[in-house]
Structure I
């Protein structure tokens, strides 16, 4: 394997898509003697936060290439909830365009040196979970997609869902809290019906009594840092640990099985 950019340090990839400049970042694992799986991370509505970069680093520690999506461009990171909501609404309103944007990120991620493009995955948090599931519905070749405290319907907006039978057999993992006001039980039931009808390989894990953003620590919560007191969000250390345990097993299983199928 030729010399790559610095292992375990943050590297950047800049590009333009649909007239907007983006600057995603990625982190290689410490040891890379053969091409590694790639997992892209789609953030919540606060954008390019230290939290999502930490998730990419955690992925690299598992031996994957962790890749953060600069969802808004220019590494925008709206801190207040009102500003973040205004920023994300255009992405909700035109999910086809958002899908094209996340697909562009995936294409750049899979083209990186040292990446095994046949073993790609996606993690999305909150709004990013919605966009990650759209990728699973429409993009061929993705092995595994996880939605963590993802939203199924964006607040009062209800654009036509991008429902389509799973195009290429991506496995799905959804982890939600039962007291998540952004993802009520009715939404979970609708998702179950869709995935069952599509014959999708999926796991839905419900964490009892947990709210939205259960893995987002208070010191990383931009709304709290900005002086807000979000009532719908509540970090829970046990839920955070369990979610990452499930994620680790999910991606390891998906990429291991794909290697066996191809060997």
Structure II
């Protein structure tokens, strides 16, 4: 499925967006380097997908205007509202998932379901001091050969995104209880950037949150176990209205 690039203005930012597909809208807040994947293609076969490049991420300019994750989530919500007037499923990956948490809490009338993939807001693990982009890139995968198949961030983009993530790191846990839409949080069992205990916090704090743990996958689940991630997200996106309610946790095996 071919995605078309377009721009959308929100809060004084010019935000790049990639659009494809038809049907119910899905808005994706992607981590840099995670946008062009089989997950996006699979979603676009069934839904109208908008993939946003958040201000300060990827090739966008340095973002010094956003003072909190709530600010960045407000900008993202305004961009989404300019793209679709319908309620949408919101999918956030890594840092994008942290923004998605605030966006769902602040805009309950916009969002019908929330999917968090490898969120880093709760109990992140410390990255070794002095780690460069290539070091962190390899930490994101359970298997080195999968890391070798994807390019690491450039030093410039890595520094820009690291500063933004560090500056906006606080305050997420307090807002988890304000999320009332159906929520799925997906973690790699071998994630080396987020504590295994983080899943429990999301399950306990978000009123209607289900957890999926993907076996043999690191932080970049789409790089280690792409088919498992696609199946998990497509299943939830299709069936969240009838999904079992009640803090379920499942292990996704091969």
Structure III
């Protein structure tokens, strides 16, 4: 493990903060490329992106209360901790939910069609990069004990553990390629590509939670798994109510 990636002028550069920042920049670069490719005007994309960013930061922090309990409230409401590179912003699932809500509300307030499909591949690649920092910093103890040949050693224990952040990174990278391949499909426009992107990640995250170290809430499931189930269930109900295959709809969010 390498929680401190390197030092710059005597200042430690933390792996978690470095790859989180790099992931955000990669996400932004893909988003800009996709927005230009889709010919979306800057006066729509910029405020929606800013709203998504603010919503993501708030969602990432507040979700910690649900996943870890009120005992972490001092950290959640310590806004200076947002800039602590050794801690990070919080829950990725909360960040995704908050970003979606922020972007959706912004697009509605601007009374424009959905520009959110550009976020689907951007978020996937950004998460693939960011998870490298989680692995190097051994976030949440990486994963549960394993005897599989790709298990990794963890300081302070005498057994191997699942490199869960690398599972996440690998899936996100593959999912990024899949979303790129699907982005031109006419039935995955006006918000549908993003919905499919989020649903796919939620399904994967539900499965990988079984080898992570998150707190079990009930029925052998973690809070993250309940959120994933809720998301997949909501998307299933959404498309079932349409009564047809997803097609192009203006402002579907």
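What follows draws every value from the coordinates through simple rules; no lab data is involved. Since the structure is predicted, the reported quantities are computational estimates derived from the model, not experimental observations. Cβ atoms are built from the backbone, for glycine too; each structure is taken alone.
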Value -19500, calculated as helix-only ellipticity at 222 nm (-39500 (n - 2.57) for each DSSP H run of 4 or more, over all residues; to 500), assigned to which of I, II, III: III
Among I, II, III, which structure scores highest (criterion: mean count of other Cβ atoms within 10 Å over residues 92-99): II
For 15.4 (mean projected area of the Cα convex hull in nm², calculated) the corresponding structure among I, II, III: III
